[in-house]
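See the structures that follow.
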Structure 1
């Protein structure tokens, strides 16, 4: 496909604010900032002022990048934290004004659908069906299909949500960890009852910060290199091993693991609880890690 006009996609997540600028060819710029938009949401029911301020600061930075590349087509979406917050308009309004473009609130189902399209666009449908797992800060999206998502589900389990609900000690106590995993498996039981095909996928595809971070820690990847991570096969025993290592360390020690971005060190164990729960529940022995995700699914539509 010839290189087209560049497009930009922004994703305002519970923990991370991300940007993709691409023309479908030689331009493929990805940036992210851990802004913690949804930190404290479990307790407050609202987005905090510091979280909004950090996220708007990242948006200003990304805005400059978008302008530098002369991008005309922009789509900006907000996900779980904005869906749940009573005061979401205190963020959506200023962000839309700053961007000069309306910010959309994606439903969990839309989020899952775009994640599937992004993660599987260059995979062979004959090797499916695929289950795409996207562990976010506030929600986890599951989507199932071959070349397009035949079913999708958004579940209220995420790394920030689980940290604030269940992992209250540093390091987390064993009963906190087992409790978080058990709650995750109860959610997956619900998925089995309503969409039993989900667990029958031929391959598990993992996207987003928790899974790419676990892969990077397993490799000891420093500095982070998306080309090494994209397509990496994370085996279940390796995921369990990383989980055990990170869960038994206090935050000060944990943040020094090669491959672990310091800003993710507090939420990574909670994210691991969800990852190992999914792999155990449906007996997946491996997970193919992708850098392509929701951003790519939306960008493909814009292109």
Structure 2
């Protein structure tokens, strides 16, 4: 693969990676299904939590491979420079974890109070709980590496960072359009999730906060509180029910398909924009003072 070095060619690198990315993901899924002994022609197959975890781990390896190859031979840059710097890793990771926990827990409690959902019971299962942790860590790492680490990174090399953020977020949402029970609220919510997840990247080029937030958002939404996650239902500690599917509870798509999620994400985007702008301005003042 030849080097494409001009900053304005970031969007070309994105176009170049799309086909290999699709191939690597498809091959990874096939290898996972073969490993699990699943008939590839079984159209009715719905993975349990363990199977979904195995499939996602295979996909993680595939995405790691294609991104590493492109980063080394096309971008001619280090893998770490995608956003894996070790400065502020604890603070950014904790910030992401707490943000996801607070948003989803608040949403769950509000929907209970508003009688949009009902608490049915609990279903403690140590094995499924463990596999769910691994599953959602793998999902968060895979998607953040590709959508923020590679796509947003290269777009920022071609255009204004805010335009790059919007384009990457639209692409992020478009990829989810094939999920079951996808709605216009789902599209808007995932676009806004992409904006929120990309904010730390355009300011400090770090993936730790997005990965942690992506994990806690999915894990508490699905495994803890029993919502579908982007239209997919797996094991959950709490079992809930809905009398009627509404714009407030998100219906079959889950909390991400709700108007409440859109409101929460909008508030979080505003808050974190202020936070990271202040962080950026403080860093600039420090540099000026030292020079």
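None of the figures in this text is laboratory data; all of them are computed from the coordinates on show. Quick caveat: nothing in here was measured; it's all calculated off a predicted structure. Cβ atoms are built from the backbone, for glycine too; each structure is taken alone.
For which of the structures 1, 2 does the calculation of Rg and Dmax of the Cα atoms in Å, for residues 129-264 alone return 15.5, 43?
Source structure for this number: 1.
Also: One of 1, 2 was used to compute distance in nm of label points 7 Å out along Cα→Cβ at positions 257 and 281, and the answer was 4.1. Which one was it?
Corresponding structure: 2.
Okay, next question. When distance in nm of label points 7 Å out along Cα→Cβ at positions 41 and 137 is computed for each of 1, 2, which one produces 0.8? Display every interim value, and only then the final one.
Numbers: 1: 0.8; 2: 3.8.
Structure 1 accounts for this read-out.
Given 0.92 as the derived value for Rg/Rh (Cα atoms, Kirkwood Rh), for residues 209-272 alone, which of the supplied structures 1, 2 does it correspond to?
Derived from 1, not from the others.
Using the calculated result 36 for percent of Cα pairs over 29 Å apart, pick out the matching structure from 1, 2.
It traces back to 2.
Additional query: Here helix-only ellipticity at 222 nm (-39500 (n - 2.57) for each DSSP H run of 4 or more, over all residues; to 500) has been calculated and equals -13000, so which of 1, 2 was it run on?
For helix-only ellipticity at 222 nm (-39500 (n - 2.57) for each DSSP H run of 4 or more, over all residues; to 500), the value -13000 is produced by structure 1.
Between structures 1, 2, where is FRET efficiency 1/(1 + (r/R0)^6) of positions 9 and 97 (r between Cβ atoms, R0 = 25 Å, to 0.05) highest?
Values: 1: 0.85; 2: 0.10.
Structure 1 comes out on top.
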